[in-house]
Structures are given as C-alpha cells and as structure tokens.
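Colleague: The structures considered in this document are given below.
Each value in this text was obtained by applying a stated rule to the coordinates, not by laboratory testing. In this text, all values refer to a predicted model and were calculated from it rather than measured experimentally. Cβ atoms are built from the backbone, for glycine too; each structure is taken alone.
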Structure 1
Amino acid sequence: MTMKVLYGAGPQDIKGYDTERLRAEFLVEGMFQPDEVRLVYTHVDRLILGGAMPSTKTLTFGGGEEIGTPFLLSAREMGIANLGGTGTITVDGQSFTLENRDVLYVGRGAQEISASSASSDTPARFYMNSVPAGADIPHRLITQAESKPLDLGEARRSNKRRLRMYIHPQVAPSCLLLMGITDLAEGSIWNTMPPHLHERRMEAYCYFDLSPEDRVIHLMGRPEETRHLVVADGDGVLSPAWSIHMGAGTGPYAFVWGMTGENQEYNDVAPVALSELR
C-alpha cells in the first residue's frame, strides 16, 4: 500500500498555478494499477481516497502506520465502490461480494481489509473514500438496487442524469461520509449543472466508464475565477469547500461522489448562477 499526502490549497494560492501545479494539487491519477493499493491523504477535511485493483492476487491492507494509528480505520470509516468486475472485500474475516456499482460501508474499528477479484480478465476496481468517524456503525453492503435514485436535469439542456445515494442517512447511515454514483443520460454531457458551492463540506470525484480516447473537462475554482482540469478514466478530483465542481465529457461517463464535513444535509448548498462564472 502506498499513500501520498496533499496539504491543500486556498483560492488565493491557485491564482498563479500553472497546469502542472494545478493538476498536482487537485487531480489524483493512477489510482487503479494491477495488484496495487494506492491511497492519497489530503489535509482538506482529512479525506483519504484511492483505489485497489486486485488482478492475480488478493490485496491485504488496513495498517495505520501512515496515519499514526494501529489500523487505518481505528478512528475512521470507509466507503468502497466497485467500478469494475465482480470482486470481494473481506473485513476482519467477514466477506462481501460486490458487483459493478455496489458500495460497501466499512465502519470504524476495522483492522484487516482484503480485496480480490472473481476473474483476472475483468478485475474489480475498488474506489475508496475514508474520513474520520466518531462512532461505531456496522459494516453494510449497499447494492445498486438498494440505492436511492434521484433524476436531475433535462435532455434539452444536455445535463440529464441519475444520481444514486448509497452512503446517506436515507439509505445507509454513517458518521460523516456521504457517497453515491451519478450516471449521465445518453446524449447529455454536463454534470452538476447548474453549479453550486457547499461551504460546510468538501467533495471528491472519481470519473469512470470513459473510453480511452475521451476526457472530462472538469471546472473548478471560485465562481468568479474558474480553472479547469482535463480528466481521464479512473482519475480522482479533489474539490475543497470554496470551489465549484462541474464538468462536461467528450463521450459517455459516470462518476462517484464522496463528501464529508460539518453535516450530511445533501441540500446544504449555495447555487451559483451561470452568469456569475468567469
């Protein structure tokens, strides 16, 4: 297991960033490598995100050396979304089989976690979000059928999409982590349109199901001074509370969203009018 550390940046910091520096601070590339677990620790709300892609062997992780605790989840909770083929996550001897677009909630106190794939030809791609937790909540597998769908947008505005809540008070409780998956309707390209801010929560995206030649142009920054990231399949994006987060794809795509912060109120947002964007 490897863990990279990012210290976070404010809106004043990025005014002078070039493309390379902006990508280094906010884009997480290469999370899904065969038979590796790759994590990134950000000081923005202490979120950990990353990926595990077991191919020819079972991957075992869960040690807390990198964060100064006996185990990775000694004082944390975790959400694991499967973005690939059928796979299994085992938590302290309890096994959960995840199909594509299933999500596993792992509660605080878990010690040993292992990940395996049913087939090396179509390996699982486990995407993970972990945040500090203040209570013990039982592990729970949430299938796609058990998620709560929410249809948003309009085809005529090219932003029609279906958002699915997985780790959410209305579906599966947690301490502070929210997690879900959004799919764009055929012919739509825009996500999170119109944009918004949520001052009391940060967010992380993982874009997936893009073809190798396609990209998402992810817009970020303050509404009055936006920046962009060009994002490929399997890339993660960090979105601090001060930043908008929206994007348009050159082809079909989906994304996992994860949030943490002061509350779990999904609608605690400040809408941003398109006329405000610069």
Structure 2
Amino acid sequence: MSPTSETAVTELVRPYPLPRRAVDDFARDGFVHLSAVLPAETVATYEPAVTSEVIRLNRQHRPLAERDTYGKAFLQVGNLWEHSAQVKELVFSRRLASIAAGLLGVESVRLYHDQALYKEPSGGITPWHADQYYWPLSTDRVCTLWLPLQETPMEMGPLAFARGSHIFSLGRDLPISDESEARIAQVLAEQDFEDVVEPFALGDASFHRGWTFHHAGPNSGSVPRRVMTVIYMDADIRVAEPANAHQVADRGWMPGAEVGAIPDTPRNPVLFDSRSQ
C-alpha cells in the first residue's frame, strides 16, 4: 500500500475533545455514539489498507447459504495490525485510545486485540451477545471501538445496543448464536431495555462496554459493511482464570501472560497513558 499522508497520521494523534456528557452517557448506558471521532478523509485513507488485509487473510470462503447464523453475520479477521504498517497506525492511534481511557475512567489503556468485521451484501443479522463472555480478564474495564469505514445507513446493519444492559446479568453465559439471539432478545424485551440503533456518518464511531448487550441487523445494501474494531483494556487489568472454552482460546490474544498477571506482552502494548503526555 502507498504511504499514509502526513495529515492522516497527524489526525490519529491529535487530541479529541471528549465531552463530559459522553462520559456520563457511557457510564449510564454502557455505550456512546460519537460524531467526527476522525475526519471522514482520514477514515477513507485507511479503508483500503484494512480491506486489503481482510481479503488477503480471510479464511471464510463458503457461500453465505452454507454458513450458520454467526458465519452469515460477517467476515472477521483479527490482529490486522501485525500484518500491515498502515493498519497498525490506525489501531495504535493515540487519539482513539485516549477516548477509550476517558470513557473507562482509567489513566492508561493497552490493546487486547483488533478485529475487522465485514458484513457482506445480503449478510445476516449479528445475534444479541455481550463481548466479555469471551474475555478472560479480571475486571470490566474494557471497551470496544466500532469504527465503520464507510457511511453506514440503516439498511447496512449498523450496531445497535440495549441501553443500560451492562448492569444486567441474565444472558451473560451465552456465546453468540441462535440461542443468544432468541433468549437475550426475550429477556431484554421483558425488562423494557431500549434497543438503540442509528446510522453512522463516515468518521463517526461507537464505544461499548464488555457486558453491554448489542446486535445488528442484516446488510440489505449492495456493498459490504466494512468495520474496524479495537478492544482496549485498562492497562492494569489482569488475566483471569478462563470461565469457558472460548476464554481458554482467547488467552491467545495475550501470549505468555499467566493467570493473575498483567498482560504486558508484545501483542498488548500500552496505547495511551495520561501520565506520559
């Protein structure tokens, strides 16, 4: 890929004026949708590099009709930053990491992992789930950045959240599946949680907590819904004893980190520290 423009790189470092209201909304609702997190031109600059790596590294080649519900939801490729210098610039953005730290109320955050999620045209729903079910981590001081790489109208299946559901425990024992879609949807409706969904302009992004229940509709558009995600964790978090088989597998994102230890590994660098500005 061609070198990134100096302007785009600068935008990844330039501080974002995080409003106090956004911090309060995140604490209350478990998520926040922020406008103009990055200039549209900056996101457009990095999209080709992300897409190129997704195409190169993707291992899902079965037709949509032959996949299960989760497989129809999106193509997913993790830790693209290890394969592309340009993608690394985006994933390691100080600007984005500082937002995560501000929302979580911590001094510093480190990388858990990145993941590109590409919902193909005619791709299906993303079932209701909570990300932290998969994470062998000691606290809930973790959040996910959801950064669309194109304008994302309703017909493309933008991410949707159950407002305030991060404090609700029913359904936390379910991996993403047909069962999670049915059971979590039912209990959230019974408890009158608001299902919040709205379009994303290019440059918008959302952040959500690990226990916030979320889902997405199908992509009825004609192009892929291209999204880059980055998971940030409190830099002082520790590796927890895995609670399920998925958490055993997810320890691979923190290679060599023992249970009870801070995951200070080459794959989990500190991306922002307010004490070293």
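Colleague: Computing mean count of other Cβ atoms within 10 Å over residues 170-177 gives 16.8 for which of 1, 2?
Modeller: Working: 1: 19.4; 2: 16.8.
So the calculation was done on 2.
Colleague: Between structures 1, 2, where is relative contact order in percent (Cα under 8 Å, 6 or more apart) highest?
Modeller: Details: 1: 17; 2: 29.
Checked 1, 2; max of relative contact order in percent (Cα under 8 Å, 6 or more apart) sits with 2.
Colleague: For semi-axes √(5λ) of the Cα gyration tensor in Å, the calculated result is 28, 21, 19, so let me know which of 1, 2 that is. Show your work: numbers first, answer last.
Modeller: Details: 1: 28, 21, 19; 2: 25, 23, 20.
Clearly, the read-out refers to 1.
Colleague: Which structure, out of 1, 2, was mean count of other Cβ atoms within 10 Å over residues 122-129 calculated from, if the result is 24.5?
Modeller: Values: 1: 24.5; 2: 21.4.
The correct label is 1.
Colleague: Hey, helix-only ellipticity at 222 nm (-39500 (n - 2.57) for each DSSP H run of 4 or more, over all residues; to 500) derived from one of 1, 2 reads -8000; which structure? Intermediate values should be presented prior to the final figure.
Modeller: Details: 1: -1000; 2: -8000.
For helix-only ellipticity at 222 nm (-39500 (n - 2.57) for each DSSP H run of 4 or more, over all residues; to 500), the value -8000 is produced by structure 2.
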